[in-house]
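Take a look at the structures below.
Read-outs: derived from the displayed coordinates by stated rules, not from any lab. Source: prediction; values computed, not measured. Cβ atoms are built from the backbone, for glycine too; each structure is taken alone.
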Structure P
């Protein structure tokens, strides 16, 4: 599919460790929280954000917000993260949101589209840290055919062009497949232009 680009092992081991520390600093300033879906169910991932906007969910719906649920502003997107964006999508506008998802051993993410952004011509960039994750990607319509791909620590994935609105999700992670984090789990950073 044109616009879906997978860069296996984009980050070296040292770069992964440095980036994981930058993510820890984001979580110190904007602690991880468990979003609630509009139906009232807790999502299995914990999340936080950096940048001008953060993504959140609660009984009022899914949306971008200018502040953490605590009311504090989101921290800035680290330069280490911005450098990856500039390297893989140099033609794109600067990202305004870096969603940080933490997947524990049992966490999943159902098939969904990233379509809460105003300018859907801008790509989405995903960075994987920690345990391997089985990523599933489908079509623009729900219920169409899908294929799976293992994302490993240090991988970068770009969804742009024809691939921008494909349904995608995480079926499972492989606990213990990486020693990067302090325990089992996976961190996914998702960079987007929001406005």
Structure Q
């Protein structure tokens, strides 16, 4: 079983395996901190995504690389957004999407899909069904990250959908460690949604 899951790593440089495992550890920490509505979600997330930008560039997985580069940028934005206070009160607490944010979310999704398709066609990367799935997941995660940066509870729904799709996709691509990471992400994201929902209901009451 172990050989079946991790056989593809036998030809990988040791440093790439170490980097992937390091990125996974910080990725799990980031999602855990997000679940707890803790500001450490962003510094740990930046380390995770910065490592993946490098690894995915090495693996020529352009869509995935763009996702993670976007995560780095949005993590910086989210870090700033979450720390904003007015009279010692958090200016942007956990909340639900408004009409404007729903429109922006659709726009981000559509523009992301168009951009990724253009990049994939330019580099001739539509050679496997995973490329099409990757395009869809990129759109989902781009919106999810933007909503997380704005502390919207709906971000968890998008993470759950994207994570579930990513589990078999990364396994088929040959990255078992990352596939397992997304399985754990899915579990934490479900609990994250429930925890944020509880917090939101307490505020309403």
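Here are the numbers for this structure:
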| quantity | calculated |
| --- | --- |
| Ranking P, Q by relative contact order in percent (Cα under 8 Å, 6 or more apart), the structure that comes out highest | P |
| Mean count of other Cβ atoms within 10 Å over residues 51-58 - highest-scoring structure of P, Q | P |
| Test item: helix-only ellipticity at 222 nm (-39500 (n - 2.57) for each DSSP H run of 4 or more, over all residues; to 500) calculated as -4500, pick one of P, Q | P |
| Of the structures P, Q, the one that 2.8 was derived from, the read-out being distance in nm of label points 7 Å out along Cα→Cβ at positions 19 and 35 | Q |
| For 0.80 (FRET efficiency 1/(1 + (r/R0)^6) of positions 59 and 99 (r between Cβ atoms, R0 = 25 Å, to 0.05), calculated) the corresponding structure among P, Q | P |
| Ranking P, Q by FRET efficiency 1/(1 + (r/R0)^6) of positions 83 and 179 (r between Cβ atoms, R0 = 25 Å, to 0.05), the structure that comes out highest | P |
| Parent structure of the calculated result 55, 34, 25, given that Cα extents along the principal axes in Å is the read-out and P, Q the choices | Q |
| Source structure (of P, Q) for FRET efficiency 1/(1 + (r/R0)^6) of positions 131 and 187 (r between Cβ atoms, R0 = 30 Å, to 0.05), computed value 1.00 | P |
| Volume of the Cα convex hull per residue in Å³, for residues 75-162 alone from the coordinates reads 93; which among P, Q | Q |
| Origin of the value 1.11, where Rg/Rh (Cα atoms, Kirkwood Rh), for residues 43-106 alone was derived from one of P, Q | Q |
